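Once you scroll down, you'll see the structures, which are given as structure tokens.
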Structure I
Amino acid sequence: MTVSPSPPQASAPPAIEARGVTKRFRLMRRGYAGIKGMLGALARGQRPEIEEVTALADIDFIVAPGETVALIGSNGSGKSTLLSLLANVMRPDAGTIAFPASADPAHPRLAPLLELGAGFHPDLTGLQNVFFNGSILGLSRTQMAERLAAIEAFADLKEGYLEAPVRTYSLGMYTRLGFAVAVHTDPEIILVDEVLAVGDEGFQEKCYAKISEFQREGRTIVFVSHDMDAVRRVATRGVWLNRGKIAADGPVETVVHAYHAAIGIED
């Protein structure tokens with residue numbers, strides 16, 4: 001089933017345009033560990049068994065500027081893979097991904113929240129990682145210094161923790177600081193993978209408030225979630241991925257209902 005959303009105005013280029021995107025992974029089903037294991041396996045004539053898995057197959061995916069889109073589906077359906085491709089963490093094996101509406105289409109301002117602590121070095125302090133992470137996201141040290149007070153306020157870490165190595169942080173503290181840095185880098189496009197599922201209720205509400213602010217400002221948001229309450233609360237459009245293909249794309253309620261019906265859950 002495919003329910004197409006209203007197409008963007010012809011005069012407005014899309015924020016995200018993926019055409020024919022395919023991504024494959026090679027998985028070793030039987031192999032060996034280390035050099036010693038490899039030599040022993042070769043002496044016995046044992047070869048590793050490699051299986052190629054298609055995570056995404058010929059995906060066409062367009063997002064209009066200012067749209068908030070939720071990617072839903074079961075584990076292994078390709079949601080996080082698609083988000084990683086949009087974030088330039090990986091490259092597609094086939095097809096293209098472009099950002100035509102960006103001020104600099106070759107280098108769009110992305111705020112990827114794909115993995116907690118991604119871009120953080122465990123032995124650096126929280127403060128050092130703020131500047132380090134900012135440089136990864138394309139901001140200068142001066143620009144990050146200007147945003148530091150807002151980042152500290154949003155992360156709301158206990159006193160002294162910003163000067164502590166991040167390896168001493170809890171999962172929730174990683175989330176707070178990672179989200180705080182990402183949302184204060186003036187992004188055009190925000191990419192979120194299940195971050196809203198982590199953290200206490202107060203922090204989650206702060207994240208929702210920031211997302212609402214981004215929506216009012218006309219920024220583009222794509223996020224992955226298994227929480228259909230969060231999907232309904234935030235997104236206006238849903239895209240259901242099933243085994244690497246788009247099973248449904250349209251108004252969020254319609255797509256969530258179709259997904260639930262397919263997996264035997266009542267709305």
Structure II
Amino acid sequence: MEKKFKILINNLKLMSNKGICIAFSGGVDSCLLTYICKEFNITAITINTQFQTKEEINNCIEFCQKYNIKHKIININTLENEIISNNPIDRCYHCKKTIFSVLKNFCKNENIEYILDGTNADDINVYRPGLKALKELNILSPFLKHNITKNEIRAYSKLIGLKTYNQPSMPCMATRFPYNTKLTAEKIETVKKGENILKNIGFFPVRLRLYNDLARIETEKNKFNEFILNKETIIKELKKLGIKYITLDIEGLRSGSMDL
């Protein structure tokens with residue numbers, strides 16, 4: 001693992017002379033990529049859309065401030081794109097195409113040669129239509145190129161002292177809705193508020209998947225008993241958001257359940 005990262009860092013150093021922009025979401029992958037490039041000529045760019053939470057954006061700001069990394073936030077309204085708001089099966093492709101096109105324009109104006117993202121070697125084994133957009137726009141994915149897996153990213157992050165090494169995954173808010181259902185700012189806000197309610201009760205990580213007025217909640221299986229003990233509070237608070245039916249998914253928390 002360490003040999004892989006040594007080669008990776010040497011390659012990144014060679015690229016830095018022409019400028020590097022890192023698509024910085026604040027997740028485990030992009031935090032490590034940004035950190036190991038912090039001594040180079042880089043700009044970390046966070047794209048803020050309706051699909052991110054305030055907490056995620058604040059974490060990005062704090063991380064870059066902590067390590068003195070040049071950071072810029074670009075706000076865009078992805079829901080203005082009707083294809084994205086209609087949430088087709090390949091929504092991620094259209095969303096990535098929109099976001100990274102904005103990054104391409106920024107880098108062109110700033111004379112930055114390379115755009116990097118945190119895609120890792122495991123991402124090609126699951127449904128990731130956004131990878132097509134990255135390829136079309138010539139976005140570079142160093143972890144993928146050097147066959148670095150998620151577990152290796154976590155292990156190396158821990159090795160060098162990054163607190164993000166055990167941070168839960170942060171999939172975008174669009175993954176909380178079934179494909180081919182209209183995405184609106186109001187629906188997304190309902191999910192954000194609902195998940196905050198659950199987190200404040202003690203459930204984290206957690207996913208609230210919304211099907212019109214029905215919520216399918218995914219939490220870790222060892223939290224099921226605690227969930228039942230808190231069911232009256234959960235029901236009361238979620239119904240205030242207009243959610244009529246509240247269900248606990250007994251398969252537990254898992255990635256990509258909307259892609260089955």
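Starting from the value 18.4: which structure in I, II was mean count of other Cβ atoms within 10 Å over residues 142-149 calculated from?
For mean count of other Cβ atoms within 10 Å over residues 142-149, the value 18.4 is produced by structure II.
Suppose you compute semi-axes √(5λ) of the Cα gyration tensor in Å, for residues 110-245 alone for every structure in I, II: which one lands on 25, 16, 14?
Among I, II, the structure yielding 25, 16, 14 for semi-axes √(5λ) of the Cα gyration tensor in Å, for residues 110-245 alone is I.
Hey, relative contact order in percent (Cα under 8 Å, 6 or more apart) derived from one of I, II reads 18; which structure?
The read-out was computed on structure II.
When helix-only ellipticity at 222 nm (-39500 (n - 2.57) for each DSSP H run of 4 or more, over all residues; to 500) is calculated, the result is -13000; to which of the structures I, II does this value belong?
The read-out comes from structure II.
Here distance in nm of label points 7 Å out along Cα→Cβ at positions 46 and 126 has been calculated and equals 2.2, so which of I, II was it run on?
Among I, II, the structure yielding 2.2 for distance in nm of label points 7 Å out along Cα→Cβ at positions 46 and 126 is II.
Please compute mean projected area of the Cα convex hull in nm² for structures I, II and give me the label with the greatest value.
Largest one: structure I.
Taking distance in nm of label points 7 Å out along Cα→Cβ at positions 86 and 174 as the quantity of interest, name the structure among I, II where it is greatest.
On the way: I: 2.3; II: 1.3.
Answer by largest value of distance in nm of label points 7 Å out along Cα→Cβ at positions 86 and 174: I.
Where does the value 0.7 come from, among I, II, when distance in nm of label points 7 Å out along Cα→Cβ at positions 182 and 214 is the thing being computed?
I
The numbers here are math on the coordinates, done by the rules we state, and not lab data. The shown structure was predicted, so the numbers you read here are calculated from the model rather than taken from an experiment. Cβ atoms are built from the backbone, for glycine too; each structure is taken alone.
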